[in-house]
Structure P
Amino acid sequence: MGRVILITGGCRSGKSALAVQKARELADRVCFIATCVPGDEEMKARVAEHRARRPDSWQTIEEPLRLTQVLGELDAERWPVVLVDCLTLWLFNLMSREDWGQQAERRAAEEAEALAEACGRFAGSVILVSNEVGMGIVPGDEVSRAFRDAVGRCNQILARAADEVYLTVAGQPLRLKGNAPG
């Protein structure tokens, strides 16, 4: 074991379902780190839908900000697989907490590098889920462009560090990097 898998794709592309499938294939004991802070009824419904896909035996840790620290505290013998869903909300939470302004891309890169290092130190497997936000139009405002660029930089850094990378489109995974163990 001991590998990093990055799964990216657009909204409702099937990336979370693929991540759950991969985690189930790797181990019975999975620690799910949820980064979402549901602020409205629609988001609460999405969280409930995601929760329903996970086995009851999985541990869930809700952590919107301290992702790197939490990963560093987990015992890989107890939790051989950690699934993080999702990096996009994690970055949003970090950027919302303080004004990163024109430093957003640099700060996101620093956070992603620290997360990549934590994933590399973890003795088990880590599955990371992130949105691919840079395939649409150029956002019309500075804050949205900064967020898009920060997510793009984060995804690049974690894809370089990952053993496997998948892009999901219309519920179909496309392997971009690595070979799944056979």
Structure Q
Amino acid sequence: MDFIVLGVLAGLVLYAIIIYNTLVALKHNVSKAWSNIDVLLKQRHDELPKLVDTCKEYMGYEQETLQQVMEARSKVAAAREQGDIKALGPAETQLRMGLGNLFALAEAYPDLKANDTFKHLQGRISELENSIASRREFYNESVNQNNIRIDQFPDVIIARMFNFGPRELLEFSEVETKDVNVKALFS
């Protein structure tokens, strides 16, 4: 009888250890996913001033658009440095809208469109945008898996016991998903 009780207790302890280790792995997956996004955000952060400087040479009358891009860049950097996922979403939305407007306005400047530096930077930033979107999907999936596990029974017991908490999804505003009205930009 004592062996049965010891066996059951050993089984429960082993099960709790497995749950704990799973929760640790999920927590670290979220951190790794965030680190992947962070690297791309830093790379884009470094490329944007080059793009704006290149555009300034050609787009003398579009200073407001260039300023919006740089202000949004600063907001993204501040949110990223603070790890503030809630602030990052709106800042990213503002930056992406500004870049969309900038690229749309560039259509009116044939010399700028033909500039090799502009073409390279436009391609590089577009590539980074696609990578950020891809990594954001992986990050949100990692966060979702973490949040589900810490709410499920019996994992919730271990999660509360060891202070495993929910993580924030990285969400962008619906405004970002709308098409840029290029015609309105030239009105």
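Summary of computed values
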item	result
Per FRET efficiency 1/(1 + (r/R0)^6) of positions 82 and 138 (r between Cβ atoms, R0 = 41 Å, to 0.05), the highest-valued of structures P, Q	Q
Comparison of P, Q - label where FRET efficiency 1/(1 + (r/R0)^6) of positions 2 and 74 (r between Cβ atoms, R0 = 25 Å, to 0.05) is highest	P
Value -28000, calculated as helix-only ellipticity at 222 nm (-39500 (n - 2.57) for each DSSP H run of 4 or more, over all residues; to 500), assigned to which of P, Q	Q
Which of P, Q leads on FRET efficiency 1/(1 + (r/R0)^6) of positions 58 and 98 (r between Cβ atoms, R0 = 35 Å, to 0.05), largest value	Q
Identity of the structure behind 1.7 (criterion: distance in nm of label points 7 Å out along Cα→Cβ at positions 18 and 50, calculated), options P, Q	P
Distance in nm of label points 7 Å out along Cα→Cβ at positions 42 and 154 derived as 4.2 - corresponding label from P, Q	Q
Entry that produces 12.4 once mean projected area of the Cα convex hull in nm² is calculated, selected from P, Q	Q
Label whose coordinates, when mean count of other Cβ atoms within 10 Å over residues 34-41 is calculated, return 17.1 (choices P, Q)	Q
Label whose coordinates, when mean count of other Cβ atoms within 10 Å over residues 10-17 is calculated, return 17.2 (choices P, Q)	P
Structures P, Q, by relative contact order in percent (Cα under 8 Å, 6 or more apart): label with the highest value	P
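A short reminder: the numbers here are calculations on the coordinates, not readings from a lab. This is a predicted model, so every value here is computed, not measured. Cβ atoms are built from the backbone, for glycine too; each structure is taken alone.
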